[in-house]
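Just so you know, all these numbers are worked out from the coordinates, no wet-lab data involved. All values derive from a computational prediction rather than experimental measurement. Cβ atoms are built from the backbone, for glycine too; each structure is taken alone.
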Structure I
Amino acid sequence: MSDINTGIKRRTFVSALSATAIPAAITGAPAFAQSGTITLKWANNIPVTHPSNIRIKEATDAIRQETGGKVDIQIFPNNQLGGDTDMLSQVRSGAIDIFPLSGLILQTLVPLAGINGLAFAFKDYPTVWAAMDGDLGVYIRAQIAKVNLHTFDKILDNGFRNTTSSTKPIVTAEDLRGFKIRVPISPLWTSMFKAFGSAPTGINFAEVYSALQTKVVEGQENPLAIIEIAKLYEVQKFCSMTGHMWDGQWILANGKRWASLPADVQGVINKHVNTAVVKQRDDIRRLNTDLETQLKAKGMIFNYPEVTSFRDALSKAGFYQEWRAKFGDEAMSKLEKYTGRLA
């Protein structure tokens with residue numbers, strides 16, 4: 001008799017369990033529709049008016065709408081949660097969930113992440129996107145994953161970088177000798193300007209304006225969009241269009257937090273973030289065509305150096321040889337598949 005009762009109880013339990021599972025299976029309701037609100041913190045170092053923040057705000061609004069408000073990504077722009085190195089620590093610890101960062105600054109944690117910043121590697125945007133959306137990007141993301149950071153497929157455009165100064169135009173590599181320049185806290189940036197004979201100082205972006213204003217450094221280097229939005233033209237007179245490196249921002253997420261999200265939530269976030277990145281890239285491309293005129297109107301004096309002297313100076317100083325040894329032949333072959341052989 002006890003065996004019969006046990007069997008009945010088991011069948012009853014299984015039936016009850018099946019009954020709770022059937023509605024979700026039948027309706028195909030996504031996981032976010034069955035759970036509480038998922039709140040994520042997205043922090044960055046960029047002013048709120050930069051195309052990156054405008055497009056990511058569009059993406060977070062679309063994610064919130066598609067999930068019926070169940071996924072809420074809150075944006076903290078313009079270094080509200082700290083400088084680059086501090087926010088990198090926070091995304092690793094989980095205090096921040098998502099954080100876009102230059103690969104050259106990430107290089108302090110993932111050495112290979114800075115490879116796209118090798119001086120004068122990329123000649124134009126088609127070459128950049130072929131590499132970063134292709135085999136080189138896949139290779140870099142695999143290295144980043146080893147430190148428990150999830151990297152979104154597409155990298156934001158931060159632009160080709162140019163050199164500004166409060167004291168003189170940079171016309172040839174010789175003008176950089178002894179030049180006191182702010183660089184991001186990155187081994188490759190520091191190495192490059194030391195190869196020019198400059199005096200580079202690593203300073204977080206949040207402190208750049210004041211460092212230029214107080215003459216701690218004479219100059220800095222950044223894409224035109226950053227020079228304009230951060231009002232660096234107020235403390236810099238000359239803009240030399242050196243175009244010495246291309247830089248982008250990988251969108252990083254805390255690996256554990258990302259892995260904890262339901263697959264359909266990941267899918268919705270991926271879809272809208274990747275769409276936003278493609279739009280942001282086009283924004284930067286179009287913006288750069290107008291910014292030179294705007295910055296000239298605000299008093300900046302532009303010049304257009306011939307890059308040969310800069311490349312020659314780096315080659316003679318052993319810059320490319322040094323970084324080929326550091327990055328390794330496999331990584332360099334991934335880069336040179338798109339750029340051609342770097343001296």
Structure II
Amino acid sequence: MARSKQQSRPKGRSGNPAKAAGLQRGGQRKATARDWIGGARLRTLTLGVVPVVLGTAVAFVDSGEPGDFGDYLAKDGHLAIALLALAVALFLQIGVNYSNDYSDGVRGTDEYRVGPARLTGAGIAKPRTVLTVALTFFGLAAVAGVVIVVLTGLWWILLIGAAAIVAAWFYTGGKRPYGYNALGEVFVFVFFGLVAVLGTQYTQIQQVTTSGWAAAVAAGFFACAVLMVNNIRDIDEDRAAGKRTLAVVLGRSVARTLYGLFLMLPYVVLLWFVLLYFRTGLTYFSLLLALPALVIGVSTRKPRELITALQLSSFASLAYGVVLGITLAVQP
């Protein structure tokens with residue numbers, strides 16, 4: 001039975017959850033470079049790479065411009081815009097990861113973790129320092145976004161960028177974080193799927209196409225799959241901490257089924273591209289990563305194996321995005 005927070009904190013323990021967790025996990029050691037790199041959660045960065053790759057690829061095939069993909073990138077600053085969009089996505093993702101580390105740590109949520117220690121929750125880095133790093137990456141994302149706006153003249157996109165940063169912060173930050181109320185998958189679907197792909201396409205060719213929507217939905221489902229399997233791993237700990245992720249609300253059995261749907265739906269969406277561009281069928285080879293992830297994710301409760309499912313899901317999304325992007329780019 002899940003214990004309440006009051007029951008789980010003995011008398012005399014520090015009132016600072018992050019500090020208390022740090023004392024419990026091994027004292028006052030300081031965070032190393034490896035700890036900080038771990039805090040960036042590199043295996044999740046595919047969620048930033050894939051939508052930019054797909055957004056650029058669909059922008060090319062729907063641009064109607066003559067020449068090959070290299071000619072397209074060299075024209076009208078498309079390469080610069082694509083690289084800046086990638087910077088926005090990666091900086092935002094890293095900022096979210098450090099922000100989650102900070103917010104979960106100061107709330108005491110990470111006190112219940114059984115996996116790798118977090119910077120704040122383990123007490124190996126000062127909460128203010130972790131917060132500063134998170135805000136720095138949000139700031140870098142904002143700077144890259146402003147440069148895109150300057151290059152394209154699309155000033156209204158500043159509003160979307162600001163909304164993305166605000167949404168990233170309130171995922172686990174603020175008094176009522178929506179990530180604690182079963183809305184995390186909505187956030188990643190919208191911002192790491194729809195906004196990232198369609199934003200990348202629009203800033204390059206000033207239009208959004210049906211192929212753009214298809215790619216955006218596929219990227220969004222992959223992002224939901226990665227988040228869901230991560231939360232399935234943490235169901236017991238999150239429930240004990242009062243963190244109501246979608247996995248906690250639905251329960252392990254339904255959450256596993258939904259994870260499987262999230263992971264497989266991009267391959268249904270892929271049919272759209274195969275009907276238009278036969279070579280894109282090569283993207284189905286990424287199932288060599290997705291299917292093992294599916295089997296593990298729906299059949300095991302072991303945290304270590306669920307981490308493997310998370311990693312395979314992340315790599316499957318990267319393989320899907322890269323292969324689909326390449327096959328679109330080499331269309332005759």
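For this structure, a couple of remarks:
- Given 68 for percent of Cα pairs over 12 Å apart, for residues 202-249 alone, calculated: source structure among I, II: II
- A value of 2.1 for distance in nm of label points 7 Å out along Cα→Cβ at positions 178 and 194, calculated from one of I, II, originates in structure I.
- Computing helix-only ellipticity at 222 nm (-39500 (n - 2.57) for each DSSP H run of 4 or more, over all residues; to 500) across structures I, II gives -22500 for structure II.
- Of the structures I, II, the one that 4.8 was derived from, the read-out being distance in nm of label points 7 Å out along Cα→Cβ at positions 66 and 98: II
- Taking mean projected area of the Cα convex hull in nm² as the criterion, the top structure among I, II is I, with the largest value.
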